[in-house]
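Scrolling down, you'll hit the structures one after another.
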Structure 1
C-alpha cells in the first residue's frame, strides 16, 4: 500500500484569467518547504429535540480553504508570490554600478584597479594611467573622475565615472544595462579607500513591486501526492500576506498566507507539463537590514511582514464557498532586535521620528531581493537587564504611507528573467 510523504509532494502554480476558474496549460513547479493550505468543512451539532437522548446526525458547515505555504527565498520563484501579494511588477534592465569611497587623501603610489587596469595616485605631473592628488579629498576624487572618463583603455571606457554631490565617492556605472556589467572588477591598494564590492553589482532585470494596488491577481495551485495518487487543485487563491525572518544563520524562507475558494481532488495531475526555473537558495547570512542606507549596528535579528488584510466575501451560496477575498487597509509590521550599544534608534523612537528600513538578500551581484519601507515608526522599547549578559532592545515597528514616494513599500527583485513569467 502506497503512502504519501512530503518528500514526494509537489506544488504547481498558475495564474488565473478569471477568479476561481482553473487555468489550462502548463503550470510552474514551485519549490516549497511546507504547506497547510487545504479546505475544511466543520460539523454543526444538531439542536432538534424529541428523538430521545441520542443526538441526530450533525449538519455540515461552510467550507474554509486557507493556510500557510513556507517557501525558500529564491530570487526567481519569489517573483510569483510577490506578484500575488502586490500586483504586477514594472520590469526593465538596469545597469550594474559600484563605488570607491575615500576616507582621506591617498598617498603617492597608492593605486586603484578599474576592471583590471591599474591607476596610480601621484603628487605631481600625472601621465598615462596616473591620477593627481589634489588639495582636498574631493579634488582628488574629481581628478580621478576626469582621468577615468578620458581614458581610452577598453577595459575602462565601458563605464561612466562620477562623484555624487557632497560625497568623497567615486561612483562607477556600467554603460550597458543588464547582467554583463556585474563582471566589471574593482580593487584598491590604498588604506583610505573602501570598495562597494569586488565587482560592480545590480546589473540585470529589475522587477519593481509597489504596495497599495487595488487589483491583485488570483492563482490556482495543485498540491500533489503522487504515491496515493491524489492531486488537490485549489482555485481562487489570493495572497493575504508574506513574512520574512532575518537571522544570523540558517536558510532564508518566506511564509505565505493564502486564501482560496475551492478545492477539488483528482487522481492525475492537472498541471500539464510543469515548467521550471533555475533554483537558487539564499542563506540567512546573505541578508542585511539598513536604515538610511547604513547597516543597523549590533543587529541580532529582525522580521518584516506585509499583509493585504484580505476580507473574505462570505455570501450565502449553495456550495458553501466564499465569493472572493478583497484587500482592505494594508499593514507593514515587524521587529528589530539589537544589542543596546547606543541610543540612536531609541532617540528616534522617543521623538516619533520616522525612519526608512531596507531589508535585503544578496545571492550574487545580479540576484538581489530588496524590500524598502519608506516610512517606519518605532515604539519606545522597554530596556530590561536580565542578568550579566548583553542588554537587548526590541523595536516592534509599523509602516505608513510616505507622501514623497506615494506608497508605503517598494520591493525590488533583481534576476535574469524578463518578467513575462510573472504576468
Structure 2
C-alpha cells in the first residue's frame, strides 16, 4: 500500500508529533508499505535548523518543503509560518502521485484540509490523526473570538476534512466528545492515545548524574517541566511557586524544551533574579533518557480550557520512567484519568491553577518523602508496541507481521 503522511514536523525533529509520526512511518515500512512524507524544511521550534530538501531514511521518502521561519513570538509570525508552509505543501501535492491512504496530522491546523482536497481529487483514503483540535485551541487561547467570522470559517474547514475522512483518530475520550459534538458520526472516531518512547527513553542512572552535574543540579531536588511550553500550558502558577521557594537552596526548577512561553519564563527569571530556575533547550532524542531521568519530580501543566483540545503526550514517558508527577490542571481530564490508575498510586500529585501554595506544598511533600526514583517496565497499555500496533490495525487493517522494534538509529541529516 502506498501511504502519504502530512505534517509540518518529522524526524529528525524532536517535537512530539515528529517522533510519533516517525514511529508510524517506520511501522508501516516494516510491514511492507511504501511511505512518503511531506513536511517542513526547518526545525519546528528552531527555524535556524535546516534539513535536506529530499532524502530517503530507512526506506521512507521524505519531501521537505520551504516555508518562512519567523518563529512563535507573536500570532502574526505563527500565521505567516503556517500559511507559507500550507502554500508550499499544496504545491507539492499538486504534482504528487496518487496514494492509497493519506494520514494527516494537525500541524499546521488546516493541513487536514489539504489532505481532504487531495484525496477528493486524486482518490485514496484519508485518515485524520487529531493531535490537537482547532479552531477550539485558538479560541481557548484567546487568539480567535468565539462566533467570529474567522472562527466559523475555520470550523467549517475542519468539519469538511472530518467529513472526507474515512477514519478520525483522537487522543482521549474528551477529544472524542468534542469531535462528535461537531456532528461527526461516532463510528468514524476512535480513541488511541499516544505512546511512551520506551524503545528510546529508559531510566538512565548514569545519564541522570551526568546531566545534573553538567547543569549545576547535583545534590538538588529537581522539579522539571520538559517539552513544549505553549499558552495551552500556562506556567504562571508554577513560576509563582518557584518565586515563593527561591530561598530554598535545595530545590531547583528546570524548564527544558521550547515554545513561545519559554521566553516568558526567561523574562520572569530575570525580572525576579531567580537563581533557582534553569532554562534549557530541547534535548536530542539520544539524550532524552538522561534529561528526563534527572528529575525528582516532573510537572505536567494543562490549562482548564484545553481539556479535549490538547493532549500533553510527555506524560507517557514520565509514567514509563516511574518518576513522581505533579499535575497542574483540571482533575476531569485525560491526565486525571491516568492519575486514577492503581499502578500510579503514590507517584502523582495535583494542584489547581492559581493555587500557588498547593504547588509549594506538593513540592515540599515530594521532597520530604522523596522515594528512590525507580526504573520499571512501563504499563503495557502505554507502550509503543501496543498502541502503535493498534493504530496501524485501525487505519490500515491489512494482514502481515507487525514489527516489534522500528529503528530510530539512522543519523539525523541536519544542516545548520
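Each of 1, 2 could give Cα extents along the principal axes in Å, but the derived value 108, 55, 43 comes from 1. Once mean count of other Cβ atoms within 10 Å over residues 13-20 is computed for every structure in 1, 2, the highest value turns out to be that of 2. With respect to distance in nm of label points 7 Å out along Cα→Cβ at positions 61 and 117, the largest value across structures 1, 2 is given by 1. Out of 1, 2, choose the structure whose coordinates give FRET efficiency 1/(1 + (r/R0)^6) of positions 5 and 365 (r between Cβ atoms, R0 = 41 Å, to 0.05) equal to 0.60 when calculated. Source structure for this number: 1. Out of 1, 2, choose the structure whose coordinates give helix-only ellipticity at 222 nm (-39500 (n - 2.57) for each DSSP H run of 4 or more, over all residues; to 500) equal to -2000 when calculated. Here the read-out was taken from 1. Look at mean projected area of the Cα convex hull in nm², for residues 141-204 alone for each of 1, 2: the largest one is in 2. Comparing FRET efficiency 1/(1 + (r/R0)^6) of positions 277 and 357 (r between Cβ atoms, R0 = 30 Å, to 0.05) across structures 1, 2, the highest figure comes from 2.
Throughout, read-outs are computed from the coordinates displayed, never taken from laboratory work. Because the structure is predicted, anything quoted here is derived from the model rather than measured. Cβ atoms are built from the backbone, for glycine too; each structure is taken alone.
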